[in-house]
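Listed below are the structures to be examined.
Just so it is clear, none of the values below were taken in a lab; they were calculated from the coordinates. Just so it is clear, the model here is predicted, and its values are computed rather than measured. Cβ atoms are built from the backbone, for glycine too; each structure is taken alone.
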Structure 1
């Protein structure tokens, strides 16, 4: 195992009986502390026909300080714009991540907009978490022959502070995972188990927003360039796909991310390909976040509970929300909120070790899995 200690704390949210907005699932929430110091979840609420809204819920805690439930507070975003709606009436605002961006003095939400062209990264901002203004779709400049604009893109999150790009210039940065043709796990599972990974088109990327910080407004966050390939599938548990997870948070070892990987579950009874979504830990250098200091050889969370193995999509744990427990005076305790089989929301506790475990993997120049 990775050496990071993880303990499940239980299921915290599931579809509310009789609520048509949640009939097809409550999943993949953002988690963020509000101006009042309380913790809020922003779950994806799925109604009939995979039509998704982003809700708001306040997290409730028990006497031990562990999350024990939620209080539903309404809707943060629902499909309204042309990049969130399709001509057939479908669409969606999905899988949010929220970061308090210190240079902006604002909360910034990244979410998946189910546009007429496919899933795309969209952004919104808020001063109080309850009133959101859309910024629009993220725009990506091409890089070294790679077209980020005309491909699907998901699982994005923003760093809370400016970080140095390849030239050392301090800029806001976005983690994202473009979905080039042939890189979805449903496609890679059909390829040879000894396939060569396309390291440019199967990776998590960091892209930077060129801006000055004088008179900065959230709506200036849209254009991203200075792209850097961060991480590629290298371990068996992420053989079919690697993707983003929780927004980066600072720990004593550097920037910590809980990300997801996809592998295959063997089924000797037939020729069907069953996918398994697991979660791992990645630690990036504090000074140079383009450098990976540690990465899980084995996942820290895999689907083992019935609620994780059976749902809208079976065998899925999908981390999206993260909360460092400064409120308890324990910054080495991290609570991770995750989707369970695309139907419910669970929470687990991750304890940051005093020393990074040895043996963490990093990307080779050419990745084979």
Structure 2
């Protein structure tokens, strides 16, 4: 029997990124032992240190190399106070997202234990949905400018772009995920009541795509109502699809509902191509080197990557191990435990069983 080896680029990043990424890599090595997962990991030093010493952010040819030689990228966080503009972070992270056309930002919102949510009386099953955020256009395309900057008459414009192709493929991805995972409802949220043009395109495309999936309930909410319902009744959501801006905001709210950014994982995906997996939290420079950072978000992101690479059983074992550690109080201090970053990672690894 031929064993397929998947190649993974590891980019630890800045701040606490290397610390949490190290624990995620340890988990990948553990599932190699317990589940026979075969990965070839190659580490890259892209980040603030390289930028400050060499002036290099994303090296020339990096995107072509990633797209032709690797199956996935596991990334830490980026951001360093020594680079006030954060130019290196934008070039590396957004460079990979846009340059590799990773149009799906996948954000699971799953409560691992009742004590973690700020919502009163919610069970684990009440908070279990997935957000599909459009990842390459919308309000984050960087279009706009200034007129009479620095004067009392200054005007700033920030433009949003929505393409038929971009909207349709993220909506299709949401419905395909619902169909494949047995989820019964896809909710699209926008602000089409005031953003008439982009909203009109999203509305038309959503209705057309939904008609192809008659077995799945399709419904629409305005984004502000969605934020309210996520707090009042999160159990109503199965799959949520939205644009770049609203997805950014709503997924951070979702992270708060599940216990905080330290538990939030994400995938930046183009199906069938090299895709990027990263924890949602920032680089937290004040915590760097103190062994206090929660590695769960990075570990769960590694689990998402395993699922994407075709190792669903191993991915499930990783999430179960994190869930068991949370239940046992074997966590870092942000979740009420007393463990260091390496200790928390070790406890997760110890609970992964074949």
Structure 3
């Protein structure tokens, strides 16, 4: 075999030598506050949030359907000039009396989901039906049936927001992350930043809904939905409780070693500043649950140990703040799926208190 002169090991060496310059290492609460402020500001810059363009929400309800135990509304909001986010809102029948309210939960989706369709249990095609079954994807439906008002948005590049090259009906489970990356990066924009900006706009919209309890908002998501949950909860304290499923990987194992992962995972200069556990530590002391499957191939070559190490970083932040009980993990046997066994009680514990 011809010898190959590869570069990958150089990147591993560089990450180990210079990565995580703004890692979590505070030993005093006062130092943690400074670290949190500085790392948040750095991440906002790296994601491109300061380059996004604000616009009125202009919310409109386009359809309403009665389902088993809840009403499903389709809503559109504007997140930037000319940029529309469609979403489903699932409202439990228990709120049919207009004077009643319930906590809100944003249920974000990952890849191969058809966007909001799988999370909201909308079997828009046989492929969506199959992915719901394989990944336990309809967690939006499971959540509304527990009495929450659930918001299931399409992230940019998914579902009804696929770009031109992925617009064919047979590409419903595909994403436009690569196209968005190529179009946005020369402008200092990232897919993760676009997602986070849009979810912040969704939080603004949730505050206008009469059914919701404004200060009790949770966010949950699998895989790419876990990524969306991570960035939003780390940067916006309006998220009172979070569940990140299938997305708490150390970047060296899961994004360097598995460098063929989706473009949406890659943010210029991010690894110089922080690893995923450092980013998640910004959520402290708000309640955070990490779900991770022991046999998830995205854990990387060392398996669940990669996740454990990131959770140890997070746990130290909660311990420093005297809130150890606000952080929990659910490591389970299985593949890259939403588990939910501890997630729903976690939401109940912190959003219904």
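Quick check: -12000 is what I get for helix-only ellipticity at 222 nm (-39500 (n - 2.57) for each DSSP H run of 4 or more, over all residues; to 500), calculated from one of 1, 2, 3. Which structure matches?
Working: 1: -500; 2: -12000; 3: -10000.
Matching structure: 2.
To which of 1, 2, 3 does the computed value 13.6 (mean count of other Cβ atoms within 10 Å over residues 91-98) belong?
3
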